[in-house]
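Since every read-out is calculated from the coordinates, none of them should be taken as a lab result. Keep in mind the model is a prediction, meaning the values are calculated, not measured. Cβ atoms are built from the backbone, for glycine too; each structure is taken alone.
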Structure P
Amino acid sequence: MSKDYRSMWADLGLDLKAHDELLGVLSQAYHDVYLSQKNRPEGMGYFDFVMSEVHGLRIKELLDEKASGRKIIGSYCVFVPEEIVLAANASLVGLCSGVDFATEEVEKLTGVSITAQSLKEATDTVNAKPTSVHHLSALRRTDAAP
């Protein structure tokens, strides 16, 4: 990272020790997988810079946008097309689904323990939605709606 963003992270309420550990793992993994590639094109330098600032400069940019009144929307990329967010003069932040802290936080928030069975039932419900939408679309295509 080009700057020290620790005070910004502290203001956001991050667990700085855990975040430092995460950054250490991510930095090492990025180096091992990408930066160590033989014959890596020089043109990848900009991408490498962007990746190095995902937890720093990009967060500062978003906080600056928020301070200026712009809405910041967090979404998994498959759920909200960026074009919709940009058309509403907002900024989209891709949420990471590769870390496993949400379960504990949701359990704490709701007071409900998530079990393998409850997760399976919830997954079945979510997986059934596309079929339901497909059936609804088929009904809407009929000349005389039932």
Structure Q
Amino acid sequence: MLCRAVELTARKKALIEEIQLLTSGQSDVLATDKTEQLLSLIGKKQNCINEINKVDAEVPRLEEKIINAAGISSQDEIKKIFYDKWQEIEKMRYDTTLILQETQRLDEQNRRKIDEEYCRLKSDMESLHARKGTVKAYQTSAAQKQGYFIDKKN
């Protein structure tokens, strides 16, 4: 069971590393303005997040099983009894935290780029809408092309 905990922790670390690569890839795609690729990368990131959620749900149950199987009362005792394996798990968790921090920094940069692009696009759309109104004003024809004037002087 402890080997399974190590395996799950390694899986989570690998998924977070993949998220970091995808986030870095998003930066490249944002620079080249390839929307379809950006959406694909976001979808892949979401798949990784879903997998991480599954791992996160399984780890506490597994730790509880280890505690029960070993006949101990707390996670602190696991750390003492299974010191080497637990150190391996703790190292991966620490590495995972560092990777997540870097990924969050990259993601924040990407978010800022997207916000800037959104503001630019919004401004362009407003300008286009204003120009369209101006063009329409000059192109509309009079509602009545011919008319008659009737003088009612007696």
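Of structures P, Q, which gives 0.40 when FRET efficiency 1/(1 + (r/R0)^6) of positions 85 and 125 (r between Cβ atoms, R0 = 25 Å, to 0.05) is computed from the coordinates?
Working: P: 0.40; Q: 0.00.
Source structure: P.
Thinking of P, Q, which structure, once helix-only ellipticity at 222 nm (-39500 (n - 2.57) for each DSSP H run of 4 or more, over all residues; to 500) is computed, gives back -17000?
Values: P: -17000; Q: -31000.
It traces back to P.
With Rg and Dmax of the Cα atoms in Å coming out at 21.0, 64, pick the structure among P, Q it was computed from. Write down the numbers at each step before the final one.
Working: P: 21.0, 64; Q: 30.8, 118.
Answer for the origin of the read-out: P.
Given a value of 1.00 for FRET efficiency 1/(1 + (r/R0)^6) of positions 29 and 109 (r between Cβ atoms, R0 = 25 Å, to 0.05), calculated from one of P, Q, which structure does it belong to? Working shown, then result.
Details: P: 0.25; Q: 1.00.
Answer for the origin of the read-out: Q.
Looking at structures P, Q, which one was distance in nm of label points 7 Å out along Cα→Cβ at positions 5 and 53 calculated from, given that it came out as 2.5? Each step should come with its number before you reach the end.
On the way: P: 1.0; Q: 2.5.
Considering all the candidates, the number was obtained from Q.
Starting from the value 4.0: which structure in P, Q was distance in nm of label points 7 Å out along Cα→Cβ at positions 13 and 45 calculated from?
Details: P: 4.0; Q: 2.3.
Attributed to the structure labelled P.
Any idea which of P, Q comes out highest on relative contact order in percent (Cα under 8 Å, 6 or more apart)? Intermediate values should be presented prior to the final figure.
Details: P: 14; Q: 34.
Max of relative contact order in percent (Cα under 8 Å, 6 or more apart): Q.
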